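J.: Read through the structures below before going on.
Read-outs: derived from the displayed coordinates by stated rules, not from any lab. Predicted model only: the values in this text are computed from it and were never measured. Cβ atoms are built from the backbone, for glycine too; each structure is taken alone.
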Structure P
Amino acid sequence: MSTPDASNDGERPLEPYDGILLLSFGGPEKPEDVLPFLRTVTAGRGIPDERLEEVGEHYYGFGGRSPINDQNRALIAALRAELDRRGIDTPVVWGNRNFTPFTVDALVEASEQGLSRLVTIITSAYSSYSSCRQYREDLASAQQQAAEQGHRVEIDKVRPYVSHPGFARANTRLVTDAVRGLLREGVDPSGIRLLFVTHSIPTAMDDTSGPGDSEGNAYARQHVALGAAITGEVNATLDTDLDGELVFCSRSGPPSQPWLEPDVNDRLEELAAEGAVAVVLAPIGFVSDHMEVVYDLDTEAAATAERLGLRLARVPTVGVDDEFVSGLVDLLEERAAEARGEDPSRPAWPKGRALPSRCPVGCCPNLREAKPALCGEG
């Protein structure tokens, strides 16, 4: 865990920022919230309420309440504790892209507290339209709405943190612990498989993810690189020779539209037929145990594994893990130093350069319609 930087003695370590915004996806708090929430998520796609009600059954099965909101509250509390430990008293406000408290509500709240320049943490670590640029579009829209109400707030964000050691190393430790647990139970390592799980997206979105002048497919490539690095560390630590691969969950959209595959359930079927005994399911694509984890993995995938006779070890998401939370505060300090014109250390693991704090021109474009987005070069 990082320690306070002595070079900031006598200063506010996050200057020029006077506030922190935690920006998340959002979710319903009670059954009557479910349909309005799903309408917001799918706005502009022409999906009828009957279809949304079918999707809503996932939420109704959990009392109509998404776990993501309490997880965000827990993350805010963990961030507050780590900030206080470092002597950083910068306030934290919370906003959501798709449900209350909406991003504009957070900006108005910040302005009413006298805050005028925020640095943002998005609860998504990867590069794609849905996991990065759509949040930047939301920030631009919320900033304009707040300004129309007389609240002017400047906004920056930390860099995508898939390659930051706080996120990557925490995931590595959690996967290693899960494999170690199976070995202690006497499971033969030759029968263990590693599946790294993330949210599926349309292949066209993946093809255009990353900077506009890149080879694309940044979303898939980032996951594959992290999964390979984790697998290598597990094998080195535990003296095993396990294979790991990337699978997907939460596919939506019309059947005619190609999405990233294979689906986690399909791959479990194949692994069972190949003679696997146990599967370590590592949701590295998610920061917390929200609906895509507790339903798609802990409910659907768990049922598939039970039917197939597979031992399933589900790895925790990073959630409020100390190493992850400390890494987020490191990222806040890094971004503040950049904003002051300094050249801070920008660690990255697995090997490679750290992603930029300001997204390049053409990065992860909106394939339906062009919209303004903050925190980028264009």
Structure Q
Amino acid sequence: MTAISRRHLLAGATGLTVAAGLFGTADLAHSAATAGRRSETALRIGYLPITDASPLLIAHAAGLYPAGVSGGKPVLFRSWAGLAEAFVSRQVDVAHLLMPMALQLRRVLGAGVRVLAWNHTNGSALTVAPDISELEQLAGTQVAIPFWWSIHNIVLQQLLRAHGLTPVVRRSASKSARTVELIVMSPSDMVPALANRSIAGYVVADPFNAIAQIKKIGRIHTFLGDVWRDHACCVVVTRDDVIAARPAAVQAVMDAVVSAQLRITEDRNRAAGALTSGGYLPQPLPAVRTALTYPTPPYQLRHPDWSPQLVGFQPYPYPSFTAKLVEAMHDTVVDGDRGFLDDLDPGAAHGELVNDTFVLNSIAAHGGTRALGLPGNLVRAEQVQLP
């Protein structure tokens, strides 16, 4: 059984601090000191208040977690750093994490992180100031991202380079040099920052793109799903020690998540109501509803047949995506150490990170691949098309 030891956490402190500012050293020392098994046997679930978390939340709202499997209402965290620290220190057992972050945690901390399934697909966008219509206008500006190792940063950099712009870190952007400075910012801070024009745009999960549109302080320029078709953003994660100790509980959680994904797809308006009235998401109902139900007009979509504006809910973690993601991570600029990527083979990363046993059981129990809109052979070719 793989456990997260004090030695593992402390040894990873320096590496992870410089790897992307995930924790400070003091935070990791605290995590190491408090890491250990909790007295209760139920699994505790953690989340960020974004629509990406919907399957974990709707599963609770609909009573899909069996008694004794999930310990009460999912626990809300305000930052990726806070959620990740709680996860590695065993304060929560199941969470949704950015997939590149999950890979980083496993490689840097040796934390036994295991991806069980995709939590959702798409669900993110590049939102810009109302007067910006072309990406080239971002030259000489700051653009905010939620975390260095995120699909948001990866796809944004692909977009910028496709338009002759160069992303830079820790140096001022230059219009003449066609550079764009990237900064990490909490999603809740992005909306006021765009409103006061301290940034020219941000790329993040919803409902923060919908909020900017509703408040008329920004406009959605590009849905990330219009660049990378049905890409994974957040994934459902647990730890190897949880799987070893309570495999039946892990399976029950996975079954609940897949059932919740089907429920959301069947009635997105109802899901939006449950997320807000149940106190799971603090954003207003109109923003959450918009985030789950974007219509095609008035957005100019390059691939309307992809439905890139809609957050999707399919659980299977395709190996082809993991390989393509690792390739893209190698080409992504971050503020911190990239050493964990040096010996990471795109073809081998999926086997190291993902355990799909539980999700395959859940897919079979919920009508099979057809019921979930998946190909029968569970194989796909990644489609990444830059404008």
Structure R
Amino acid sequence: MSKRIAILTINDPNNYGNRLQNYALTECLKTYGEVSTIDCGWPTDSKIKQFFVPLRSFLDILKKKINSCKHSVLSSDKKKSCRFRSFNNKYGLNIACKVSRAGQIRPFLKFDSIVLGSDQVWNYYWISKSGLRLRLGSFSSNYIPTISYAASFGVSHVTDDVKPIFQQYLPRLKAISVREDRGIELVKEMTGLKATVVLDPTLMLTSDKWMNVTENFVSENDSYVLTYFLGNLTDNQEHDIQMYAAEHGCRVRRMLDLRDRETYVAGPQDFVELFARAQYVFTDSYHACCFSILFHKQFTVFNRAGMTGKASMNSRMETLFRLFDLDSVMIDSGLAPEIDYAKVDRLLEQHRKESRDWLDKAMEE
């Protein structure tokens, strides 16, 4: 009999990495049964309200001002959101049901197992304490096996006020896997339990599998360097990008940058294709690194402005580079050394097997 499996993750409708990891984990879990995604909803604790209510009012006012003077910006955002919705709908990521603050699943659905993750599902910085409890599976009865897959704390230290929540709910999990080495340490420090590092779900799918989601967003004769930055570039880093493009006869395509409206409107399916067809990648993003690895791209990870060396390398980056022996790709400026993809592929297959073996065991009855 096929299992009914629920994924509980962050449901960010406009975040590339989040949507793609949700898709990838869904595909991985289809081996064991029918998969649905559930949503914890927005946090509603009074402390959180004090932050979000005025912020939302401010954003509403700002949106009206932008609408009156920069209609084209909103048009680009609308096109981008439309492509995100299309991806979510096509692959069944448009939220099957929701969990209320009281811990009830609506509409009522019965699941045989629950998987928490991946992404920063345990990052309590942006959610309430009640929201954190839900993301630790508080809504699940003791009779429903609940595991975490590649869950991330998103922080290096857990504050004393939320430790009791982790200490209460982590021991209820049948098996715990995390995305970062620091996650193992945090689980051990707070509960004494053992956790395992597994691959981010995006890395569990082959490049051929990923190409199945693409929709010809990039023309066949397009030759470009791709940039994807969450932080700001220094003048030297921008110069390095321009120099590489000029020397190799490429243009620069910039994701998340309104200077490049053509690329800005890309949806998750287009994110995949942009990386697959890029001549070179410059980034500071974790999932950009994952897709560069999957598609054998030479890439450079720039330290964010104002930070140098490993000071800017959070635990997820550190773990990713450790797994694939890629510490040398993160630099302050210039070009990273050429990557040996024969070696990376051997490591990828090894880590995929280890992660799949862990998941097989965790999903056993």
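J.: Figure out for me which of the structures P, Q, R the number 1.01 belongs to, where Cα Rg over 2.2 N^0.38 Å, for residues 149-196 alone was derived from the coordinates.
T.: Only one of P, Q, R returns 1.01 for Cα Rg over 2.2 N^0.38 Å, for residues 149-196 alone, namely R.
J.: Further, regarding this structure: Supply the structure label, taken from P, Q, R, corresponding to mean count of other Cβ atoms within 10 Å over residues 237-244 with the calculated value 13.4.
T.: Considering all the candidates, the number was obtained from P.
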